[in-house]
Structure 1
Amino acid sequence: MELISAKTGAELLVQGEVIAYPTEAVYGLGCDPSNEQALQTLLCLKNRPWEKGLILVASTLEQLSSFIDIERIPKDSLRMMHESWPGHQTWIVPAKKSVSKLLSGDSSNLAVRVTAHPICIELCNAFAGAIVSTSANPAGDEPARSISELQRIFEQAPATVGGDLGNANAPSRICDALTGKVLRE
């Protein structure tokens with residue numbers, strides 16, 4: 001498999017493609033969160049029900065601004081979000097009404113993360129925005145932690161941005177910004 005650069009990955013995202021890329025703990029699948037067809041393709045590739053929603057990853061909070069309703073996030077939660085980012089921490093926050101149900105699922109909230117992973121940062125910056133970040137695996141299966149696993153899992157593996165995984169042992173911790181509840185350790 002030929003690996004691509006973050007710049008090429010961003011160009012493919014603009015064209016509506018789904019790509020794979022390294023994250024803090026596992027390989028992720030991503031697409032343009034504003035492209036309904038790309039979202040459908042990604043959900044089909046993972047065999048993931050749309051009702052579960054998807055995570056967005058960004059290099060800055062500003063890249064998430066067109067997706068989240070920051071005014072509805074409690075000040076204490078916003079402070080904790082700022083303290084945990086950039087990092088391996090996902091927050092469930094109120095979504096703007098304009099956000100696709102393919103992103104938010106059957107909820108009015110959205111899962112978001114400002115990453116500290118250098119490849120994810122480079123990819124988001126080259127794309128000039130947040131991207132979808134879901135583990136590279138069919139729903140319910142173990143996510144890919146290597147290129148060879150990615151190729152084994154997907155018969156036609158998506159174009160893959162080269163680079164190393166981060167040092168995390170598990171997918172990101174998830175907390176609800178409205179309730180403070182930890183949803184995944």
Structure 2
Amino acid sequence: MSTYDNLLDLADTLIQENGYAGFSYADLAERMGIRKASIHHHFPSKTDLGLAYCDKKMAAFHKLKSQIDTLPAGKAQLLAYLEAFSDCVEKKQMCGVYAMLSDSNLFTPELQSAVSQLAQAELRILSDILENGRKAGQLHFQVPAEDMAVIVCNAFKGALMLNRTPPHEIHARTKEALLRMLTTD
């Protein structure tokens with residue numbers, strides 16, 4: 001893997017552990033065993049790193065959507081979406097998108113826009129999952145799918161944050177509650 005890709009992967013880990021404002025190029029350099037100048041070669045500014053990170057996450061969302069679209073509409077698609085964050089659960093990390101959102105008031109307008117587009121793309125994916133599941137008769141809710149997507153996403157991502165502290169069960173409880181709530185009449 002290239003230094004560029006390794007830097008983005010490490011940035012992903014650090015963002016999910018500490019938030020975007022919670023790490024510096026010095027942290028990246030130390031953890032990778034390279035000089036800060038090498039990082040600046042790939043990402044002249046932290047905004048450039050943030051934009052590349054958003055591009056990486058957007059590509060991951062497109063891949064996730066493609067995988068989800070191969071599954072039957074309803075519970076299977078919803079589970080696939082929820083399971084996509086299992087790595088965060090195991091590592092007691094936050095969702096990278098929500099971690100970026102929490103720091104977004106500190107960003108340049110360009111990075112704010114990229115983070116907003118990323119969050120909206122995720123909500124569209126989840127909204128489609130919910131609406132397709134409702135049309136298939138497998139998911140049940142009374143509000144527009146777009147509103148339910150916000151509720152599910154916020155509950156689930158909030159659970160990831162709460163899951164970082166003991167007893168580390170909030171995520172599992174939230175996942176089960178969401179599934180019961182959406183799959184019963």
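Please treat every number below as a calculation from the coordinates, not as lab data. Being a predicted model, the structure only gives us computed values, none of them experimental. Cβ atoms are built from the backbone, for glycine too; each structure is taken alone.
Quick check on the output: 18.4 is mean count of other Cβ atoms within 10 Å over residues 89-96, derived from one of 1, 2. Which one produced it?
Traced to structure 2.
Given a value of -7500 for helix-only ellipticity at 222 nm (-39500 (n - 2.57) for each DSSP H run of 4 or more, over all residues; to 500), point me to the structure among 1, 2 it was derived from.
Matching structure: 1.
With FRET efficiency 1/(1 + (r/R0)^6) of positions 113 and 177 (r between Cβ atoms, R0 = 30 Å, to 0.05) derived from the coordinates and found to be 0.35, which of 1, 2 does the value describe?
Among 1, 2, the structure yielding 0.35 for FRET efficiency 1/(1 + (r/R0)^6) of positions 113 and 177 (r between Cβ atoms, R0 = 30 Å, to 0.05) is 2.
Out of 1, 2, which structure matches 4.6 when distance in nm of label points 7 Å out along Cα→Cβ at positions 9 and 137 is calculated?
Corresponding structure: 2.
Taking mean count of other Cβ atoms within 10 Å over residues 33-40 as the quantity of interest, name the structure among 1, 2 where it is greatest.
If we compare mean count of other Cβ atoms within 10 Å over residues 33-40 over 1, 2, the biggest value is for 1.
When you work out FRET efficiency 1/(1 + (r/R0)^6) of positions 121 and 169 (r between Cβ atoms, R0 = 30 Å, to 0.05) for each of the structures 1, 2, which one comes out largest?
For this comparison of FRET efficiency 1/(1 + (r/R0)^6) of positions 121 and 169 (r between Cβ atoms, R0 = 30 Å, to 0.05), the top structure is 1.
For distance in nm of label points 7 Å out along Cα→Cβ at positions 25 and 41, find whichever of 1, 2 sits highest and give me its label.
1
For structures 1, 2, which has the highest computed value of volume of the Cα convex hull per residue in Å³?
2
Comparing mean count of other Cβ atoms within 10 Å over residues 17-24 across structures 1, 2, which is largest?
Largest value of mean count of other Cβ atoms within 10 Å over residues 17-24: 1.
Output the label of whichever structure in 1, 2 has the greatest value of relative contact order in percent (Cα under 8 Å, 6 or more apart).
Answer by largest value of relative contact order in percent (Cα under 8 Å, 6 or more apart): 1.
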